[in-house]
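Have a look at these structures, which come just after this line.
Please treat every number below as a calculation from the coordinates, not as lab data. Remember, it's a predicted structure, so these values are computed and weren't measured experimentally. Cβ atoms are built from the backbone, for glycine too; each structure is taken alone.
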Structure I
Amino acid sequence: MKKKIYIFNGLSRAAAYGIGTYIDQLILCLKKSKIDFNIVYLHAKCDNVNVVNKDGYGQINIPKVEYKSQIKSSLYYAKSVAYLLRDIIVDDENIQYIFHLNFMTNESLVKDLRQLFKCKIILVAHYTNWSFEFLGNEKRFYKLMQKKYSEIKFDNERNIYKSAKEDIRMIKKSDRFVCVAEHTYNSFCKISDITNVQNLIINNGIKDEYKRVNKEMKNIIRKKYFLNHDTPVILFAGRLDEVKGVSYIIKAFKKTHELYPNARLFIAGEGSFSGLLNDSKNHWTNISFTGKLDKKQLFEFYNISNIGIISSLHEEFGLVAIEMMMHELPIIASDTGGLSEIIEENISGLKIQIETKQEKRFINTAKLSQKINCLLENPQKAKELGVNARKRFLDKYELSVFEKKMINLYHTI
């Protein structure tokens, strides 16, 4: 039976957390296959529903709609989306329709799609609402989920409780539940029985775009950014959100700077700068905020940096980590979430523990600084970590590995 896949994306918080990159990589995989697919773009920046022909696939754009009832807006929008797709998609009993959803907490969309289509539903969990609100504090989340709703006092906790319950109902209504990391699956298993759904762990993957540059070329790139050939460069790349722990990198760098006064810290990404600028006080000449870089510029920084740091208090997977590993960049990463699974301690990187005090999660900046200093003091060790990191990337996170698993999922559902 012929298959048609509809992959859902959208202008929402979900789309900002790596889902855009995930779908871009998935498109590369599907264009090589013979599977017919379309992208369904929700909350699109357009006035009317439209279908655009892309290079080898179609994109259905459905605009954002404002409803008077904020409480029921997601229900109304989900129903509207399902009926609009019913008008666009031609019903054919010889075609198996597969709806690939990339966001949680939308149980009504699954229900409405099932009512209107003879279809299969694939649900991929890229992030969880509780992990942002609680900064990855799993114990706090599990403690909350053991309560009855009537026992919960605070609005934010009620919202987390309700969204987690809706996530579970959405999972149970799906045919396949895919997690990008094992810890995500484990967290859902701890709060509910989801064994009735076929569950899979499929790690994200990216196309290998590494172009090795020699010492001379590295120096040319460094001169472009007014860096000497021997300047130690430490790099962070990602959103400037609290959950990313950038303030801990800055504080650790200040300690490292005492031993390496010519060292530079580059912080590449968009977000709230004001608090981080205050954290950088008296070190502004050594700490640079670049804003969001395009791929070419970011890859240049991967090539000239001595160390990459991922200091997240929680990370569902860790796309930046595998990008750095692809570039043989030695990395120091938080021992949390997907990062714990990606990095092998002292083999393909170094890990920094997340500490907890009075339910507040934090990184010990003195310990982080020690790990930075260790790699700066031992360039051979740093090089070895970088080489091993690239090998691990090729073995587990290169696009062909992801492609094989995803195509098999579509064929076997």
Structure II
Amino acid sequence: MRAVSREADPQRMVRLYGDGVRKLRPRDAIHSFSRRGTEPPYYRITRSSHWTDEVDPWRQKERLPLLKGGILGEWMYRGEPVVTTDLRVANDDPAAEYLRDYRGAIVMPHYDDGVALNMAAILWKNPAEVPVDQASNLLWQANLFGRGTLNLVLRRELTEAYNAINNELKIVGDIQRSLLPETLPEIPTLDLAAHYQTSVQAGGDYYDIFPLPDNQWGIFIADVSGHGTPAAVVMAITHAIVHSYPGPTMPPGLVLQHLNTKLCNHYTARNPAFVTAFYAVYNPDTRAFTYASAGHNPPRLKTAHGVRAMDEVGSLPLGIRPEEIYVEHAVTLSPGDTVLLYTDGVTESFNTAREMFGEERLDTLLSNHRGSPDQLVAEILSAVSSFTDARPTADDRTILAITVRGSKGRQS
């Protein structure tokens, strides 16, 4: 039993157990058979001491003999223990090759949810050797061991299923990250820094920076409701819609309206998902920053006058109401100004006292910041990690920091 307890593979565990029991209680043969996955009157032989090659019944089901009727079928579908010292098997019985040389048997059903799905038949050539007085104990032992074996099989299947899902999530996460900018572009008059972290291998946050006609740039950040693969799929759909719009540059409000219409009509109408988004168009020549918001966390704007939320506009998230209108607002940025875009995984991080990091702490940190966008992102991540005692994030976190370059070029 000590050896059995160390075994994680059900096939090896059955072999260990069988070898041990054989030494304690000699018998001439043992066969196992099962009706699992079959219809009456069929059943399969799953193990036999007659076999010279070992067969794994869980992984090599195609090698298991499929029989119909006969004495084994009668025992199988009756579902009750059998003790006999007068076993007689007809030559034309489907299981004759397994039974005809024996005169004594103890047949033990293994119950699963009250149904005898599996059975084990211990056989003796000499009926006087049948331990009739031990039949009850054998039945108890067989069912306990059968339950243990089933649990081990289920654990293995669960582990394999988890590994398969984990591998698929990794692939989904890799595909998702491939949709993000591989490197941040060089935009005249701007310095940029970004951070992207999912709470699981695939997530629903998304950001993008892409060139537009007339030397303008699109700056986009979004957060899909939920986590994991469903959110990643909606994120990929959002990316595809953003990049597939034909024609000239649209104002940010119309871009969000186009996105919202597509999502509502084709995707979110049958799936409970929505997307918060903030989209801006930046003109390096005039430093005009025109933006619209679909229920997204208002970015923070730091100027010479302090820090404020860019909350002049805001409508419902994408994917909720197809007729939603998204208005826009424009500001002219000055050298030294910083725009901080983020998802709620930053501000809605909690500490052990269930306090939220919040916008006030973020504004204070931004107000005191004097370095580059890279340094700002690092400071935010450090502050959030310290606030949460470095606990794993429960939500995706995305940060995009943008600073208007001064007249002397790139900031240090």
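Brief remarks follow.
- Highest-scoring entry among I, II, by FRET efficiency 1/(1 + (r/R0)^6) of positions 183 and 327 (r between Cβ atoms, R0 = 25 Å, to 0.05), is I.
- Of the structures I, II, the one that 39, 25, 20 was derived from, the read-out being semi-axes √(5λ) of the Cα gyration tensor in Å: I
- Ranking I, II by mean count of other Cβ atoms within 10 Å over residues 135-142, the structure that comes out highest: I
- Taking mean count of other Cβ atoms within 10 Å over residues 159-166 as the measure, the highest value among I, II is held by I.
- Given -13000 for helix-only ellipticity at 222 nm (-39500 (n - 2.57) for each DSSP H run of 4 or more, over all residues; to 500), calculated: source structure among I, II: I
- Structure from which 1.5 was derived, distance in nm of label points 7 Å out along Cα→Cβ at positions 199 and 319, options I, II: II
- Largest in distance in nm of label points 7 Å out along Cα→Cβ at positions 31 and 335 among the labelled structures I, II is structure II.
- For distance in nm of label points 7 Å out along Cα→Cβ at positions 127 and 375 computed as 2.4, the structure of I, II it came from: I
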